[in-house]
1. Supply the structure label, taken from P, Q, corresponding to Rg and Dmax of the Cα atoms in Å with the calculated value 24.5, 81.
2. Tell me which structure, out of P, Q, gives 21.8 once mean count of other Cβ atoms within 10 Å over residues 177-184 is calculated.
3. Identify which of structures P, Q gives the largest calculated value of relative contact order in percent (Cα under 8 Å, 6 or more apart).
4. Ranked by FRET efficiency 1/(1 + (r/R0)^6) of positions 329 and 513 (r between Cβ atoms, R0 = 35 Å, to 0.05), which of P, Q sits at the highest value?
5. Quick check for you: by FRET efficiency 1/(1 + (r/R0)^6) of positions 185 and 257 (r between Cβ atoms, R0 = 25 Å, to 0.05), which of P, Q is greatest?
6. Tell me which of P, Q gives 3.8 when you compute distance in nm of label points 7 Å out along Cα→Cβ at positions 57 and 465.
7. Thinking of P, Q, which structure, once distance in nm of label points 7 Å out along Cα→Cβ at positions 121 and 441 is computed, gives back 3.6?
8. With helix-only ellipticity at 222 nm (-39500 (n - 2.57) for each DSSP H run of 4 or more, over all residues; to 500) coming out at -8500, pick the structure among P, Q it was computed from.
Structure P
Amino acid sequence: MNIHQWQLLPTAPADYISISSVPPLLAQLLYNRKIEASEAGLFMSDSSIFANSPFALPDIEPAVSRIYQALRSGEKIAIYGDFDADGITATVILVETLSWLGTTAIPYLPDRCRDGHGLSLPALEELHEQGANLIITVDCGSSDYKEAEQARKMGMDMIITDHHHLEGPLPQTVAVVNPKRKDSLYPFPELAGVGVAFKLAQALLHAHSKESALYELLDLVALGTVTDLVPLLGENRYLVKEGIKVLNNTQRIGIREMIDISQLRMGHITEGHISWALGPRINAASRTGSAYASYKLLISQSSTEAYALARELEDRNIERQKATTEAFQEVTQRLANRTHLPILIEGGEEFSLGVIGLVAGKLVEKFNRPSVIINYGTEVCRGSCRSIEGVSILSILEECRDLLITFGGHHMAAGFTLARQNLDKFERKIMEVAAEKVKGLNLTTGIIIDAEVSLSIFDSDTLNSIWYLAPFGKRNPVPVFLSRGIEVLGAREVGNQGKHLELSLRQSGAVWKAMAFNANSPLTEVPSHIDAIYNLDKDWWNGQEVLRLNILDFAPSDLSIHPEQ
């Protein structure tokens, strides 16, 4: 296998380990995640200290006041969402919250191709025709100055709830509830869009003794937060941890049907299952059609309807996977002689808006460079960008803003539109800017390793303490370990065309089952002893939960340096 560069992180200082009040291996993992030694115990707890007051958010009080004014006077309220899992779950949260308060809100989910990201003037006109007096945005709106002004001219008030970075002045609206505002005093600025919507729901229901109802919304918070790839630290980690508890006993028929079709087990859903199974299915709706299929699934009260919608999302997800794979193969072929450049840029009329962000993300994973995929339109081009740690794609776009019609997003993921006539100028400019941004960075692809250990270290107490670091995600990744001189007791090829390897391994008396997915190594090339990089994983066998190693990479072991243990 051995296809990656291995990078073992530095050993934690002795004083950090002594102060941390947790076992040394766990202290090393916390040190790698930049958790202060004094906060190690708190990080490991389930403490609700991470649940900040919603009233610390900027503009939350005028937002709540205006919503109650609308409720008292019988005004029509519209919830303007986004078409991804974060925006869809946030929309459901506010529609359900307002229903508890006695009104039926109008949900609006933009069309990826027709409306694009953010607020759309045709959409606002449509909502105006439906009689909406107040629009509440979720997961969008912070940079939509013109659209907010047009809504005001049409006689509609607007409350923006969002979590994207803000550039320039705030839109002129009733409220801009965004923890990333420069004047925000909110203790945790990294909430997802669904997290901000949940905090608004908390504020709205503050005086209504509906704490149990709010708790039941946390399955949606977990789905949106994990799928949106925001840092799983602080309040996000707390909300997701609690949300996964709710998700594993969810009363939402649609989610249960989706879990069943995904061949997952109720009661055993993790953040990993959200990342690679549930979130992509919710997102698949807008990538291959309308986002309303996912919205309807999450609110469905009918088993028959929920099954049909879950089945539809399953089919759409398969379609999305096929389109992404084909586009990625085409892009990598075109980039064959350009993967050394500071930023990877490719595009064409044939690249669907539904998959360009996914393809950009796969380029980052493979080549460890900021990446941009562009859909060429006749007059307007739309691009989706992904980046690497230490390089803000948003700041790169900021330096190209004179060539762009619109842009926005996060430091790691963003999108833009530009006139096709400016495409060549843009590609030259963004290459120049990116070259400066990545200067001095190590862009070699590799695997970051948390610690070198023996397999015998993983007793039940150690394993339980490692699982307690979950939920894993951005800035709190699944721990990666290195063990050397492992004896291979047996190996066999499994999966389609034998592209995976199932191994039986032994070290210091400890025997483990292991899987090396997409190993790219024939069975005949598996040596008798290996050095392996791996995660710890849980699997099911004959109805029982079993532990195994998920091999990320391996190489023949030099037994003269690392004798069999």
Structure Q
Amino acid sequence: MPNRTVHYITRIIEEAFNTEDGRSFKRTAVIEKYKGQSKLSTNKLGAPDLSEVYEQINAEENLNLSHCYFKDFSLKTYRKLFKIDDGAPVKLTSFQADHSFFESEYGTDFSYAEFGGQSSSFAYSTFNLGRVNFNYTKCATNLNFNHSEFNLEELSMKFAEFEEGDIRFSGAHFNCTDVMFTNTNFGKGNVNFRQVNFGESHVSFQYARFDNGDVTFDKSKFRGDFIDFRKIEFRNGKTDFKRVDFGNGNINFSESEFKVGKISFRSSIFGSGEKKFENVDFGDNDVYFDGTVFKEGLLCFKNSTFKLLSLADCNLGGHCDFRVKKGNFLDLSEAVIKDVVDFHAGNSNMYLKTLKIEGIKNMGKLFISWKKNDAFHLIQSQKSSSFESKANQFHILKESFHQNGKFNSEDSAYVAFKRYEMAAERKLGKESGGLSYISSEIFHFFKWVIFDRAGLFATSPIRVFVSMLFVLSFFAVVYIILPYFADANIISSIGESNQLGSIGKGFYHSAITFFTIGYGDFYPSGHIRWLSAIEGWAGVFLMSYFTVAFVRKILR
């Protein structure tokens, strides 16, 4: 039960009450509002005889009951009085009860009501004590609960049908144990829960359906232990949960379905409870959580589907499960990660086309598989990101793999990082033009050949070893061919040149030059001297390169 610090004391006095619109009542209800022991306000309302109200209902008259007090208002009682079957619909034509007060320890009952006419309204009204029942209500007009107050055990609108008009609860305040909109059909009109304070109520919209109208909970507050939006169907309107404070309760949107329309949770606050969006079908919609704060507790999008899911600039304080079933674009740029973020599908089916992690601050752990998640394609497929941005994102992945001990994946991410870093430098030189462009092209080619092609930036000892064999063989072939076209030869210093043919001399001289052995039994002559000097430098470099790559692999 919510902690109700506000309560009311009501009494009926035999004194006439006249409204500003000319209605007159024989009795007056005096309603005193208290917070603890302190009186907050005193209000006077008309106190009509319920039997007369029931007569008006039976005559299907337009009902103006604004500024009135009702004790034990019940359509169930009305049916008994006029011998109408339980569950039979009761027509309420243009029902107006603004600034009114309903209370009953047994329950205020509007079940099976049919609201018609131009509009119906309970704006600024108070519902006090017991339960208020709008179950199986039907409404073909606007229904207004703006700024109404509910101090109840339960407000129930289960299986209500709001067919055409707008439903408004803007600014309403709920101080209830349970607020139930289970299986409610909100039809074609707009639904407004803007700036609603749900207090500590357990709120349930399970199985509710929102048709073509826009739905807004902008700036609403939840303080209950459980907020249930499971298996809701949002069809064609916009869905707005911007700046909502969900409190520390468990929030569950699992298995809900969004057809067509924009979906926004921007700048909302989710507390330390569980936040479940498991098995949610967001359809082809763009879903925005930008700037939202997620405190401790699970945030789960497991098996969900979406076109765009944006959590840019979010604070992710708890375990985040992004093992989605199918997603086109997931944006985590500038997010702050304080716990585990999990993309590792394991045995479940997962498909994510593009992931953006530019500028994230990772103070937790990022679990992602380079192969199973196709992490390279997740970053590479970003159409609007610059080379520099992609380089930074691959660097983030590289650091994450290192932290998790996935060193082969770390190497793959590092190679992608360096390649995009080189591409960014090359693009900058091209944009600068002139000598900067020429020098950037030269340096880019040099880095591409020496660092990338030769050894994958020291991540592959085998690649460096193959490069060593290639360079050694290349120079050997040059040594074999060059004497036929220029003044160049390999001469024996010990007079045993006949023991080696031209091919043997070429490969032998290339080997002792490449590895800087320098026995002196063969020495270069002519143009081969300059080539030998170049090969000696290449040998020293590649041997050092191999040592770095090999030791790096072994130490990890």
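1. Here the read-out was taken from P.
2. This figure was derived from Q.
3. Going through P, Q one by one, relative contact order in percent (Cα under 8 Å, 6 or more apart) peaks for structure P.
4. Checked P, Q; max of FRET efficiency 1/(1 + (r/R0)^6) of positions 329 and 513 (r between Cβ atoms, R0 = 35 Å, to 0.05) sits with P.
5. Structure Q gives the largest value of FRET efficiency 1/(1 + (r/R0)^6) of positions 185 and 257 (r between Cβ atoms, R0 = 25 Å, to 0.05) among P, Q.
6. P
7. Answer by label: P.
8. Of the structures listed, the value fits Q.
Bear in mind that the values in this text are calculations on the coordinates, not laboratory data. In this text, all values refer to a predicted model and were calculated from it rather than measured experimentally. Cβ atoms are built from the backbone, for glycine too; each structure is taken alone.
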